[in-house]
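What follows is a set of structures for review.
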Structure I
Amino acid sequence: MTGEVKQKKSTGSSYKIGLFKVVAVLFPFIILLLLELALRLFGYGHNLNLFVQDEQHPDCFVVNPHLSERYFTITENATIGNFESFKKQKPKGTVRLFVLGESTTIGFPYMHNGSFHRWLKYRLLQLYPETDFEVINLAFTAVNSYTVRDIGRELIPYQPDAVLIYCGHNEYYGALGAASTSNLGHNSTIIRALIALKQYRLIQLLFNGYHAIFSHNGNYSDVHKTLMERMAADQNIPVNSTVYKSGINQFAENINAVCQTLSNHSIPALLSTIVSNEKDLKPFISDSKQSAMQVFLHANEEYASGKFTQAKASFIQAKELDLLRFRAPEAINRQIIQISKRYPLVTLVDSRRVFEQHSPHGIIDKNTMLEHVHPNLNGYALLSEAFFQALSRLALFKLPASGSMTLTKLKDQMPVTLADSCFGAYSIALLRKQWPFNESIVLARPVGTEETVGYEMAANGLKWNDAMDKLMTYYQQVKDSTKMLKVAEAVMLEYPLDPTFYAFAGKLCEQTHDLVRVSNYLNRAFRIRPGMDLAQELFSIELKQKHLSKAIYYIDYGLTQQPNNPKLQNVKQMLQRMTGLTTERREQRKNAYTELASYYGLLGAAEVAGKYRRLAENSK
């Protein structure tokens, strides 16, 4: 009996010791969990999920405004991207494209419709009027391949039809870059782990606390300095140095990983070569042993003497020797080409070749570039052209293209206003006055309403929406319907989920008698928000274009709303008879033309009716 009591005491004691050990092990984690819950309860830090619900459209996602805080060690340097909504449930037949990259990808300095993805979307809208496109730009300024890799791996559940990638210039000075103030070392596994851990408020607190206590260099977060200056830590990176190789290696590893992830999930990736100003930008910093500036001056001499092949090689060498690496080394493009060959679902977008084809003597210069890496509007059009060519080869679109839109036509029609263009010019001028350009630039006084609006956006922070409102009011006052349409289309691209802007742009197209665009825009408005008034307008437009099957479609819609409407029933019968008449044999054409003229006249399409009467008169 005594032995049994001792055994029970021993068992109980062992249980308590075991429980104590478990509690001792778990105690730190419990404390951490309580701290995390307390920080969330008191609203510290931010949710860093990729997407959040769009407040304006509850059935849509939009990029998280705090997302880039994942990648910046100093929160004050974090940047904000585009806010382009897309449906939580992908609609059937919709083509969804995600765009990843850096400041060039987001369209700096024009932003909005200056970016290449908007040029691309506008072209697709014109060529495929029956297809709905979601082109969602997830690029940020001052990030690099770590961001592209991290975002790319999270896109799988959102059903992209393709992912478009343009990056490579920020491997040294972008967030987490090899030589940036946001550097966390060169071990990619540790860096990616820290990116993932930043979802926790406690980790955000530790990062912010470390910066507050140990950061003694105010340049790193001084908002009075350019982001370029705040991000550049090591400003002397020789060719083949450890840091130089680290930047190339991290790019290769990250882009290879994102391409592999997308390929494993059967998602096409379009990976672009990158471009930079070769001719019209002198090196920032030269080495005393291998002077980038001397090579650059020699390149200019070769160019002046007509030795263009040698000059191009020398300009590229000068860029390679530039110690301040805001322009990617040639090795980055070599990696892009190699990676694109590695995976069947990765398509190379050779943007550099396209730029060279449109540059004097194949040397990329100010004809397409603003400063070091950012294209001008002509350059962004070319960048969109390169991606369009690659997309066309992929055959993502089920319906054939409706008509054609050449690059020349795209440049003429693209809704980028003069104010947008001036905003970009003023923004670049302000940038080039500061480090590392340090140029003596005197800003010209704005002339006219458009230039003034562009200046107000660049210098005084006028919001783009307000700028478009000012332009529209001005163009209405001077009765310039062509420029009114440009503004309307610009806003339409900015807010693709709002049918009001499609309808407004469509009605402005009527004033220019562009029935193709009228039909396109009104039909897109109708698909978003069907209604009898819009159906009636579309019926009339399609009838004028002799699109009888489309006209019947809108009559059928009317009959679903008013099934016993005798007028709609009669019109449908008339349209069906008209469809039959268009296939009459040659010997019966005169009678068919006469009858068609009568029907079109009855339906209010007087111009079409007149054409058929003339055809009847000329028929034998």
Structure II
Amino acid sequence: MRKHLIILIGLIVMMGSITLIAEAQVTVSHAIGMRGEPKYPADFTHFEYVNPDAPKGGTIVLHEIGTYDTFHRYAQRGNAAVGSGELYDMLLVASEDEVEMYYGLIAEKVEYPADHTWIIFHLNPAARFQDGQPITADDVVFSFRKFFDEGVPQFKQYYKNVAQVEALDPQRVKFTLSEGSKEMLISLGGLRVLPKHYWQDRDFSQPTTEVPVGSGPLTISDYKMGQYVIYKRLDDYWAKDLPVMKGQQNFDFIRYDYYRDETVAFEAFKAGEYDFLQENIAKNWATQYTGPQFDNGNIIKEDIPHEIPVGMQCLVFNVQRPLFQDRRVRIALNYALDFEWMNKNLFYDQYTRTRSFFQNTQYEAKGLPGEDELKILEPFRGKIPDEVFTQEYNPPVTDGSGNIRTQLREALSLLKEAGWEIQDKKLVNVATGQPFEFELLLYSPSMERIAIPIQKNLERMGITMNIRVVDDTQFINRMRSRDFDMISGAYSASHYPTSDLKIVWRSDYLDYTWNTAGVQDEVVDALVDGIEASQNDDAALLAYGRAFDRVLTWNHYVIPEWHISTFRVAYWNKFSRPEIRPKYALGLFTWWIDPEKERQLPERNVKK
């Protein structure tokens, strides 16, 4: 349990000097979270969603679409190998059956005051890098500064509130903030810890094909650049018996095979070339998971319900493009997505339309704004869409027949107001005579099937949408340089709005990868600031979160797509798993290989 120390006047002897401490309340704990008390006490032995006695061994073979050219996940360029970020452990690790609650990994406990202006991470004296050298406070200080000075620009912008980082002694590192923020203190627990002795003479901003020295339980044991990468579990990993790691990372080897084509990859799965597949395409799930191996139980097909907040999968407008700066144009293009027809004809009625950036959470804006929301929104009247005050946002709805003439009339009316008209069956700008034409950038051929019905509906408005499919490296590079009109993208969701939203939406993050839509709006900025300032006030955060959701949805920065609240997974029947699944995750790496099941499978060319 969390231990509170009330210090009225104390004397602390530190490094031979005596320091006088004024009245303060300091928390020393094995866990930290934004809300509530930790589920697991200080003396817990393992998370309840693991089997602490799970056998270790064997190889799990997974797959990835695309390619890679670096093992450095945090470089400013390059396409990193899947899983390469996990080479490094964090100070704290999240529990997967609690909301934003973190427990000690490299740091065995934390210490912080009531005003949240600083935090001390007490490092576990047993913590070691993969080469056996101890992890010290100097390594933590170095890691923060390395990320800050040479990592992606978002890191420096996000952590600009960190005023000082200092090693108090080999096992204690202190972060001091310019302004108190518990959320910021918690986020610092997610710092990946780098070995100073390895990285100090290397350029952290550049990609690398050298296997780095890590701090986590896995290292790269074999690879063929761009084709496969194999991670090996380290038997001497120092934290393997810690409560937060017990019963996890049960495979000796994790191999990722890369495929360029999803159809080829799926056939490889059915042939036994890899072991586990999570399906994201409704048609595949409904029609292709059949055959003798499914019938005889060698491959298990399973829908696993989950309670994870749903992100906003969508088509994202680059609102920096003049073509999409008029909200009426963005609204009009929303009418081209006939979800009801697509769900029936393409998705086998598996999906629900997404209507919120906080779908499946209490922060999803429903009905009209309440009193608390109105207090936030009223000062912005005239600067935000009027509908925010008068209507509940919902995407356009059709009858599912494919006949969307009513929707097209609405769209063309909006486009006319925005200065566009039909000439010779083409929509052109009245002032310039330029035709309405843009490019939808995709990274997966399977998405083209979804885009084509939208393209055809836009053609009926006189709009040309060119669909361009590129490999994932080109997609990432063009997204980073904002060289796109519209992309297929997603905004992740959490259980509650956090200050991470500023990376995604705030104006001063325009030139950063995650502000995908390129939004620069003073109201959005103010609402993000309100969310950040309300992290310790549940009622205010609820009001700000819902108000923010309304402003985003009514600004139509995206065309919302759809979601499903289950994991659709298929796997070769060689695994066993804990009786309890983590509430907020699939928990694949709590599974283990069951030798008896594996022996009953047909001989397969499983790579080692």
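Nothing in this text is a laboratory measurement; each read-out follows from the coordinates by a stated rule. Here the structure is a predicted model, which is why all the values come from computation and not from measurement. Cβ atoms are built from the backbone, for glycine too; each structure is taken alone.
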Thinking only about distance in nm of label points 7 Å out along Cα→Cβ at positions 38 and 358, which of I, II has the largest value? I
A value of 2.7 was computed for distance in nm of label points 7 Å out along Cα→Cβ at positions 54 and 486; which of I, II is the source structure? I
Identify the structure, out of I, II, from whose coordinates mean count of other Cβ atoms within 10 Å over residues 310-317 was calculated to give 22.0. II
Work out the source of -18000 here, i.e. which of I, II gives that when helix-only ellipticity at 222 nm (-39500 (n - 2.57) for each DSSP H run of 4 or more, over all residues; to 500) is computed. I
Out of I, II, which structure matches 4.2 when distance in nm of label points 7 Å out along Cα→Cβ at positions 102 and 294 is calculated? II
Assuming 5.4 is distance in nm of label points 7 Å out along Cα→Cβ at positions 86 and 598 as calculated from a single structure, say which of I, II it is. I
Structure from which 2, 12, 20, 19, 16, 13, 7, 6, 3, 1, 0 was derived, P(r) over Cα pairs in 5 Å bins from 0, in percent, for residues 470-581 alone, options I, II: I
Cα extents along the principal axes in Å, for residues 174-517 alone was computed and gave 63, 57, 46; which structure, I, II, did it come from? I
If percent of Cα pairs over 46 Å apart is calculated for I, II, the one returning 30 is structure I
If Rg and Dmax of the Cα atoms in Å, for residues 206-333 alone comes out at 18.8, 59 when worked out from the coordinates, which of I, II was used? I
Taking relative contact order in percent (Cα under 8 Å, 6 or more apart) for each of I, II, the highest value is that of structure II
